[in-house]
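Only the coordinates and a few stated rules stand behind these numbers; no lab work does. A quick note: this is a predicted structure, and the numbers were derived from the prediction, not measured. Cβ atoms are built from the backbone, for glycine too; each structure is taken alone.
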Structure I
Amino acid sequence: MSARLDVVATIAEAYGGAWRNLGEMVRLIWFPVALYLAFSIARVFVDVEAQFFLALVLEIASLFLWPVIAVTWHRFILLGDEPAGPVHFHFGRREAIFLLVSIFLVLLFVPGAALSLAAAELQQSPSGALLALFGLFLVAIAIYFFVRLTLLLPAVAIGDPVDPRLVLERTRGNFWRLVAVMFSVGAPIFLLSSLAGSLMAGGGAMQLVAVVLAAFIYVFFAVVNVAVLSIAYRELVGPPGSLPREAEPHIDPTF
């Protein structure tokens, strides 16, 4: 029988650990975080139609920075791993696999999205309605597997086997619990980002406040998001050292 994720305890540990360890986690990865924030803020002021190439470069740069940040944070939370030196910026095999797994998870939505777009073109015909219904069904299936297979990301970060079958087995019966812990991160981000966005409509001082607020929101909730996945992985798939993997320091995994 699969373990049952304690939603309240997971959320409490993720938020509490993120607040207690925010300074340390920013110290570990401040340089790529600063670049990521700079690129994210720059994208807000870029006109995609007029500056498409610049917008594309910023998007790709951000895409490659996130694995550097997330892998370091997963390893800190699950292994207590703290890279030496004042600046940590490493994109190697582990980060590349993390990026590929992330892309795989996004690609789960492609069939449903493609059918939905096709249905929009045929909305006046009976086949369009059927395609729309089937596209919605495929999107629902994608969400179901996306939520459960997201726990592959901590596995990549700490060197555990990237085994979708194992993750699906260990997360059986926990879909709604995982949705709940993910919602606990997504909902506050949406609300606070909306607040920061409304401040952007003000003058220069208000825009500066909005940018600073948005930066803090991003960093804090990025930590919480990584913590939620790490804790869920530890509780459902197994704590560090419970699966065969490359040798790593084993430190008390409680975040």
Structure II
Amino acid sequence: MGDLKRYLSGGHNAAEIRWHLALLIAGYWGLVLCAWLGYPAENHFSVMTRMLSALGSFEDRHNPHWYWVFSVAMVYCGVCMVPVMLYVRRRLSAVSAWGASVGAFFFLAGCGAIVLTGLFPYAHRDFLGWQLAHLHMNAAALITACFTLGVLWHGVLLLQDRFSRNTYGRQGGHSYLRFIGPFVICAPVMFAVGQRIRWQAVLDGDMSAALGGMAHFPFLEYIAIWTLSVFVVWFTVVLPHPGESEDQ
């Protein structure tokens, strides 16, 4: 029970967080694969023409029998990612306690939004006066906003620390170059997604419509999700542990 509480609060050691990340990625993409395998062949699912959310739609034209598997995948992903973000906050507290907490807020809000996309399937049905598809798209927009802000915030936080306190350099001679990779892979994808967002809809407060441009290029959504998966794993793994030497 003690270990479980430690894991839930992000208190993993280096080996444990790697296992957690492996279970997160394998479990999520394994469930997505199962939802895809259950998608009716006659509905012609393709990453080039269908958004990922189609796997979680119970409409007859999408995935009426196995949509719930995708819902489980999203809830599983959001819930399992929470300890990872708490782990990131703990590791970055050495750089800035308040900065790490703000970054964790963005990422945890994104985790909550991932759960909501699973709880509200993409379907044109009413739910307590709201359309499920609208709720789903608003949750998806929140994922985009929260993780984009989280990535940018952590990048600025580390860059500022490198040229001021140099926290990790003083602790054990760690090179900040280890952090470049995760942000480099995110930058072009974030730029491409930004080109597809309808910013006027954002200003109008219609987050669902803001992602409407993505529907004309569904494959970009998959690239963004794969990139986020890589970022979460890569960034988390390269965070130094107290007492860890550069060659470990």
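Here are some notes:
- Top of I, II by FRET efficiency 1/(1 + (r/R0)^6) of positions 30 and 78 (r between Cβ atoms, R0 = 25 Å, to 0.05), largest first: II
- Origin of the derived value 1.6 (distance in nm of label points 7 Å out along Cα→Cβ at positions 46 and 102; candidates I, II): I
- Origin of the value -25500, where helix-only ellipticity at 222 nm (-39500 (n - 2.57) for each DSSP H run of 4 or more, over all residues; to 500) was derived from one of I, II: I
- Which entry (I, II) yields the derived value 14.2 for mean count of other Cβ atoms within 10 Å over residues 54-61: I
- Value 31, calculated as relative contact order in percent (Cα under 8 Å, 6 or more apart), assigned to which of I, II: I
- Top of I, II by FRET efficiency 1/(1 + (r/R0)^6) of positions 62 and 158 (r between Cβ atoms, R0 = 25 Å, to 0.05), largest first: I
- Answer label among I, II for the case where log10 I(q)/I(0) by the Debye sum over Cα atoms at q = 0.10, 0.14, 0.15, 0.16 Å⁻¹, calculated from the coordinates, equals -0.57, -1.07, -1.20, -1.31: I
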